[in-house]
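S.K.: Have a look at these structures, which come just after this line.
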Structure P
Amino acid sequence: MFNREDPRFLELAAGEAVTSTSATRTAANPPTEAYARLLGTSQEAREIIEIAEDEGEDFLSLTGFEANRERVFNEELSQYQILHFATHGFLNDRSPGESGLVLSQYDDQIRPLQGNNFLSLTDVFRLNLPAELVVLSGCRTGLGANLRGEGLVGLTRGFMYAGAERIVVSLWSVDDEATAALMSRFYEELIDQNRSPAEALRAAQLHLLQESDSTWQTPYYWAAFTLQGEWN
């Protein structure tokens, strides 16, 4: 939950369903900005959970208020082989340690959480996440700063330092709805069809490209995502 304008706050108060338009999963200069709700991430989570349930996979789902900093730093995440983050991404190319992901800013009583409620690159370096695959389903999560003597410093390096073997990241700002569609297909290929992450990502991207009635055929909507790390 990113800001007090989130329609779910109204739902909690009035019990009414509220919808909003699609957005990109981009955030800038935390913590000074309010971030729009991403309806696509909720859809994305539901569809991935459904795929995991159908295949009898063990999983942990942290959505809404539960997707907070405390839960990310809980050691329970280290036992899972696939970690999926669907949220706003933000890039600070002047100070790459401050790049990262936006987490919930409020608790389930609609009270602002105290302190830093973002997952920065500096935080990621402190995590223990020996996962086979990490997916960062947000904007520009594969970018970073090219520092002399260090190379490209960004979330990819951070999660690999934390123990991840492979990571799926984006190279530009991505559309919320299109990303949800891509990721749903990606997990169908990965889990249901038992493909490798590289094969699953390629198949998901081709699916959006080849769908004649799809809104998402243009490469802008699906080509941002790339796989880094061990390909096998």
Structure Q
Amino acid sequence: MYDEPVFRPAGDQAVLVEFGDEISPETNSRVHRLAHAIEGDVPGVVDLVPAYDSLLIQYDASALPLPELQKRIVELDSTPGEAASEMGRVVELPVLYGGVYGPDLERVSECSGLAANEVVRLHSGTDYLVYMLGFTPGFPYLGGLNDALATPRLATPRLEIPAGSVGIAESQTGVYPLSSPGGWNLIGRTPLSLFDPTRQPPSMLSPGDRVRFVPLDGPDEYESMTER
């Protein structure tokens, strides 16, 4: 049995629904399950923004008063439904690890005390939950990183990171969909485009999906898969 969510107004036509302050697959699954239920059952909702342990709901106050929305949310949250793992997809991302594609692989290796090939094996040996998208459009915050690979952020962030770069920061891993500044340790790069505003939907990944990294053999294979 869940504790009831906490509602915090976020302007005149938005409300933040909080489910505690624990970052866990169970809490995040609850967030995505509620978002999925709202999408199909609550007219008047304009947009949903899921995060680690909360859901931001934008709504049309003229069509859906806040008390009515809150009542419906409590009803949906307490109704059993699909788990996030049943709703999300498994998306495979090819990655070329190390070298110019992953200049911080050796740093992660040194911090963990593991050989570089063991870092790659551990990083690509699990499926990661997409907890949320943020920072830049389409940036997936991925949970499930092996504890041995947790590595502090760079002391000085890079001013420009190539799109597709796969990074580690503390106990998280993620992928930079667009070229941007950033302080994560870069261990590889995918040739696939994770975000394209001309595509529908623009983001390749969605919260609740699972990501599986697949190591590539070398630059030739990377180039053959590069989206142009």
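Every number in this text was worked out from the coordinates using simple rules, so none of it is lab data. Please read these numbers as outputs of a predicted model, since none were measured by experiment. Cβ atoms are built from the backbone, for glycine too; each structure is taken alone.
S.K.: Out of P, Q, which one gives 0.60 for FRET efficiency 1/(1 + (r/R0)^6) of positions 60 and 92 (r between Cβ atoms, R0 = 41 Å, to 0.05) as computed from the coordinates?
M.R.: Details: P: 0.90; Q: 0.60.
Computed on structure Q.
S.K.: Identify the structure, out of P, Q, from whose coordinates distance in nm of label points 7 Å out along Cα→Cβ at positions 124 and 164 was calculated to give 0.6.
M.R.: P
S.K.: Given a value of 8, 31, 31, 19, 10, 2 for P(r) over Cα pairs in 10 Å bins from 0, in percent, calculated from one of P, Q, which structure does it belong to?
M.R.: Working: P: 8, 33, 39, 18, 2, 0; Q: 8, 31, 31, 19, 10, 2.
For P(r) over Cα pairs in 10 Å bins from 0, in percent, the value 8, 31, 31, 19, 10, 2 is produced by structure Q.
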